[in-house]
Structure P
Amino acid sequence: MLTVLQTEEFVAWLDALKDKKARIRIATRLRQAEAGSLGDWKPVEGEISEMRVHYGPGYRL
């Protein structure tokens, strides 16, 4: 099992996101990552990685 850390800025952004379906897909994607299913991701720098959500304009988490 993995730990997904969310900054205060990220949580505020997600809460303010107007597209309800996008919020649901992003939350689902985070739960899948915590369960060990990383899917489409790549390292960014050091211990930081990003996951892509292919919905609407596309989101990087």
Structure Q
Amino acid sequence: MERSTGDFFAGKAAREMLGLPEGSTVRIKPNNSEKYVVFVQSTSANRKLIGGTRFLYEVEDWTS
């Protein structure tokens, strides 16, 4: 997520912005990027959230 605008990016665009190679699995370290907030998809079905962290979730068929 771009901090200044709140715009979200995913997939190839996000990888390019972060300088990550396409088509491979990589490990990234948490950092304090001034420009972006990075959300990493967890493969755990019962992940424990650590206090003070943020999380992002998807809501299907969202209507107002």
Which of the displayed structures (P, Q) returns the greatest value of volume of the Cα convex hull per residue in Å³ on calculation?
Q
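Which of P, Q yields -12000 for helix-only ellipticity at 222 nm (-39500 (n - 2.57) for each DSSP H run of 4 or more, over all residues; to 500), as computed? Write out the running numbers ahead of the final one.
Details: P: -12000; Q: -3500.
The read-out comes from structure P.
Suppose you compute relative contact order in percent (Cα under 8 Å, 6 or more apart) for every structure in P, Q: which one lands on 27?
Structure P accounts for this read-out.
A short reminder: the numbers here are calculations on the coordinates, not readings from a lab. Given the structure is predicted, the values throughout are model-derived calculations rather than measurements.
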